[in-house]
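These are the structures, in structure tokens.
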Structure P
Amino acid sequence: MSPATPSERRTVLLVDDDHNLRLANRRVLERARLDVLEAATGRDALRVLHERRPSCVVLDIGLPDIDGWTVLERIRDVSEIPVLILSGRALEEDKIRGLQQGADDYLCKPHSGGEFVARVHALLRRAPRDSEPPRSIYTDSLLMMDPSAHKVTVAEREVSLTPIEFRLLYALATHAGQVLSPAQLLELAWHDPTAIGPDRVKFALLRLRRKIDADANCTIPIDAVRSLGYRYTSPHLPEHLAGAAT
């Protein structure tokens, strides 16, 4: 295999206050032909994220200034960049918390270099989001979604959604009445053909429901269908699917 050209190389931001571990992980990633940025604190991580726009973040939780949970929350306020939590905390509740707050994957220390690289590559395999074709406005008697304006109203109240939350709701709404599997939703909302991490769908839907409940004082009709997936039930058949947004 020929070396990747500069335009093809992807950049990973390593966030960990352990210098030796950062160095070891850096070497593993560089051997996998990935470029690496480093940050030893949460504030440095947010600065580098803003200035350098990496392709993926590997985030430790136990940072010396602001903890990794806060860093993850601030990342998700402004970006849908893939985030892998790499932590010595192996309790199930920590893994659940990470996924609930928007991490894409969670790997416990100590870890093998091979598994670490495989998980990073899985996150980097997502299709570029700026290649999406124009999509139609969706409306029914409860919900209106305008992809070109990234605007959502539920019960005539505007709701602020992240890009992934928007794509997740749009995928369900435009397939109203159909059950979509976690793998289908990972492809439609995350552009992740590998379908790694189906729990991301469950926790993203929890966040989506809570946000709509808070902003619109309304419950969105999305049901979990056991062993199959999720279904949006339109209050009525869609009133229209307008022409492609401009």
Structure Q
Amino acid sequence: MARICDIYDIINAVAPFESQMAFDNSGLLVGDGATEVTRALLCLDITGAVVEEASAINANLIISHHPVIFDPLKALNSRSPAYLLAKNGIAALCCHTNLDRSPVCGVNVALAAKIGLRSVHPEDVFGEEFILFAGELERETEPREFARLVKDRLGAGTVQLIDGGRPVKKVFLCSGAGGEGPALAACRGADAYLTGEMKQHEALEAAKTGLSCVVAGHYETEIVFAEFLAAYLKKRIPDTAFLISKAEKPPFTAV
């Protein structure tokens, strides 16, 4: 039976934890690496509902994208996911910006695969604390058609589009909060840019680049990692079950 440290090592080999950004807190945040894993549950965020689900299905490890402990804790009470994890004997392995960066089984690679991009690769962004990937669509498409493709492939309730007014072939992307990326993508020859969320002033700056920009939701652009990483781990540890959380839902509903 695999131990938590075995799973940690497999992830670390392709998404080194030391590569995480300075602000991040990725790693084994709750639990003991020597613990044998009964089942592992994958999710974007560790909430009380996810911990309850893990306990119900006898999963003693949760692998999440967002760290369950990020800012310094001021309290550890019965509503705290970290408290609930410890109380139920469930470990938390959190893979955040190290997984965003990974060209093997990372979040951006999973996002690119989900929308059908080819020749996907990370872009060097020298001197910037920013993660940027690029790929190409199979054929040129109009901006609105590209936006609809993203919406359908990600199962998003809605997406927002800044229409650049020209065909889209080369797509740059940054999952989650990537509002600073359009200018970096534009100077590298992008036709379009995909991210999860963008602030008002970032959208105004993005419109100046001439790119078509699709904003598809933080949850929607990142939850794609779970299925991708679960399949990767299952191939390497076939005797351990890697399950996707069913309790986790996107925080927003389209109305």
Structure R
Amino acid sequence: MIANDVRLRPLTARVAQRLRRLSLARGQDVFLGSEKELMATFGVSRPTFRQAVNLVAHEQLVEVVRGTRGGIYSRRPDIGGVIGPATAYLMTRRTTLRDMLEITGSLIDAASLQAISCNDPEMCERAQSLVNQMLCPSRAQTLEQFQDEEFQTISLLGEMAGNPATELLLKTLYAVGIAAFPSIFRDKSELMQRRRIGRARMMEAVLKKDMVSLSHINTSNRIVSEAKIDEALLSQEMVMLWDADI
């Protein structure tokens, strides 16, 4: 049962759980029933039903559609909607840049090892295209372009890992960590290029399914990144870095 349910009356919590199960048992965008029909099915009043629907709609598992074709429809959560609250949680827990780097490094190690098993032609083609792009010596980048390319790499690595939990955690940590990018990389084109080459070598090792090289590359990337970051910045809380970038 979802943690938020503990603050609800038992009946509302049970209806919310039944709505989740109903949505998950169907495909996406499937009509589950009208408000009147579902109230009758669950045997509850309108206030109780609407409170349960609001909770499950907030979780992006159902949507209330108004009008002639109105009713309750099944939905599936968008990763962006999940990342937002997770980012806010980390920001309010005094998370430091060092905290972020420690866990991100471990996650990238795990994700890249999982990604070695990826045989999806489309994903592998995208990965090779990214590698070629990152190794292009004549391609100068702005900080914004660098951040976008980094996100593409991390996102694709998460997809290739084939583990939704890994993908979600990587994207969440990136969403928080991006606040530190200006402090680390602004006006440091050489450091950005070293980071790009490191990421490219990592993806190359994944595509070649070379676990030994991958382990060495990830370790080297982590050492280089941490060595180039000022100690005071490592101890800085992420929320302060966000404020500084506004």
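Given a computed value of 0.91 for Rg/Rh (Cα atoms, Kirkwood Rh), for residues 96-223 alone, which structure among P, Q, R does it belong to?
Q
Given that Cα extents along the principal axes in Å, derived from a single structure, equals 58, 40, 35, which label among P, Q, R identifies that structure?
That value comes from structure P.
Out of P, Q, R, which one gives 2, 9, 13, 13, 11, 10, 12, 11, 8, 7, 2, 1, 0 for P(r) over Cα pairs in 5 Å bins from 0, in percent, for residues 16-135 alone as computed from the coordinates?
R
P, Q, R: which one has helix-only ellipticity at 222 nm (-39500 (n - 2.57) for each DSSP H run of 4 or more, over all residues; to 500), as calculated, at -12000?
Working through the options, I get structure P.
Given a value of 7.0 for distance in nm of label points 7 Å out along Cα→Cβ at positions 40 and 232, calculated from one of P, Q, R, which structure does it belong to?
R
Values in this text are rule-based calculations from the coordinates and carry no lab data. Fair warning: this is a prediction, and the values are worked out from it, not measured in the lab. Cβ atoms are built from the backbone, for glycine too; each structure is taken alone.
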